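Below you'll find the structures, each written out as structure tokens.
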Structure 1
Amino acid sequence: MNSSLIFVAGLGSTGSSAVCDLLAENPNVFVPKEEWRIWVDPYCIIALARELSNASSLFTRTSAINNFKKTLKRIAGRSLGRYSHLNLEPQVAQFVLRIATEVIQEVVDDEYSGLWYGNSNYFNAKLNFLFRRKFWKKPFINRQMFLCNLQNHLVDPYRHIGKIVESNLDHLSAETGSKYLALNENFSVLFAEEIFKMHPDSKILLTTRNPLDVYSDSKRVGWLAMSYDIEQFIKWQNDMYCQVMAFYEKFPNQIYIQPFEELILNYDSSLAGIQKFLKMEPAEHRFKTIFKPEVSAKNIAQWKQRDPWLEEYIDHFDQLRD
């Protein structure tokens, strides 16, 4: 890529938006207002590359391509169902659609109309055989099936797809006049190995936070994806922490961990550390024009006022014990 690709990763209510605001203070960094969610969400870019990389059948590849196409259209705002609450900027939405189109053009060699158990029902299947097969294989009662000749041109699906994505991101950086693209892709650190296979020169900037505040703040805003059973929450947090530390040990030069509390309480040193990791010029930063640490300070240790009963579980979190 001509620009530097940065994945700003959070782990759910850990403060990745604050880091995005911090990066947006640099005029050479383009930070979209919304999460893109096109890499690590189910049926998105990583899932497609994973399917194409493994031994798989015509049916699983067809399902993966269809799911990928539908999901990216929904993310781009072409649906009233899943992802309809996202509000991507029109410019970004167009790039998401372009990425979906170009990826499919590259991985699909041919297509035809057909049915199998996983994409059909009894009625549509029987229609093919009525009236002396008058409707045989007609598109209006059949579905697209895809042929992928991976052995010829997709030696490494991760890198091949990555180059398509990077080409589009270069166009976006040129349009926005930016040297860096910082994308808020929540939980992306949990897919670090696959992201670095796809984008070898990218970096992940992870924001962590005291899990007691994660619990309390998530409950305050009503985040529906999380369990508020404390034992289940502890299991989830410890599992993620274990994954994060394993990836950090494996990719220390590509993953940077920024505790949210440190960003607030030690703003100058935290900013300097981030700039060094991303190789940014400190002189270009417009300090505290968007991110204001004194405003965010209220989000530290809020569990003590809202959920003081959490204190008895402090020793249950691996992150706090380390």
Structure 2
Amino acid sequence: MYQELNSFKDIKVIRKLTDSLNGVTYLIKYKEKESILKFYKSNEIERFKRETCAINLLNAVQFKYVPKIYFINNSNSFFIMSKIDGEKASPGNIFILNMANYIDNMQNYLADYNQKNILVAAEGVFSIRNHFKILKKRLFEFKKKINNLNYKFKNSSIINLINDKIEIDMDIYLESLIQNQLDIDKELENNKKIFSQSDIGIHNVLIKDSKIFTFDYEYAGLDDPAKTICDLLIHPDNLVKDDLLMSNLNFINSLNSFKNCLTRVLIILPIYRYKWFLIILNSLFKNINSNQYKSTDYEEKAISYLKNSEFIESTCMHNKKINPKIRN
């Protein structure tokens, strides 16, 4: 790949930075300027399209806190963008609040942009029922992968969670919402949808001159602001502390882009807690051929995440507007 890229005019590869299932990034010289080249593997064309459209959009509205795209090569599925010389973000509650402000500020730049010209996020859905469907789809695909690989979990409790508890809990939870006369099929109004990176976390953030810069927009698009808040609060790399959950929610709910989201967030938090549990476990298969692969590491991390986030269920269960009946 080095030789192939170096054959392009104005491109000189310095070194490979990352190599994942989805693609490869390189530090390069482009027109004598240090830049980043991101190459997508052949089966990830949709992600390539989504990311280039998202960053181009933010560039077009003069949002300065993302990379600037210099060049796009559609036939070879790569693009070149500016290099952000920043430091890794630190996890913690300040990060959650600052990211909420960052996302809210981003919407101000897009206020006059026609939503019809913006792609829907990779898992963007706008009704409560469809949030449940996202989880069910992930669970189905995960079970299928387990069966195809004939994978055997070391931790027996995971087998019970995958084969029984998650699906039953979510069915009971959905039924409780219906019994409480919540309209689970009502679509979120267009003026309440937001543009989201849809892969929010410290892994996709750099800090430069005390300002947040984000990158990796391959899942980006129009999304439910409540889902964005869920990802901010319960991402495994930066899980909110139990005693800060409601104060964080109240602060985020005061921001213009997230107004009147509180009840909706509390409804879908248990769904996205299980989704993140499955995402952690899915790393089992992404790294199965790695020399440093240890299946027990991912299993332990997934179980630990569920234990550390148990307060999510209890908070939602005791919410007077929801009051779901979930099994312990």
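A short reminder: the numbers here are calculations on the coordinates, not readings from a lab. For clarity, every value in this text was computed on a predicted model and none was experimentally measured. Cβ atoms are built from the backbone, for glycine too; each structure is taken alone.
Comparing distance in nm of label points 7 Å out along Cα→Cβ at positions 192 and 272 across 1, 2, which is largest?
Going through 1, 2 one by one, distance in nm of label points 7 Å out along Cα→Cβ at positions 192 and 272 peaks for structure 1.
Of structures 1, 2, which gives 18 when relative contact order in percent (Cα under 8 Å, 6 or more apart) is computed from the coordinates?
Answer by label: 2.
Tell me which structure, out of 1, 2, gives 1.14 once Cα Rg over 2.2 N^0.38 Å is calculated.
It was calculated from structure 1.
One of 1, 2 was used to compute mean count of other Cβ atoms within 10 Å over residues 176-183, and the result was 13.0. Which label is that?
2
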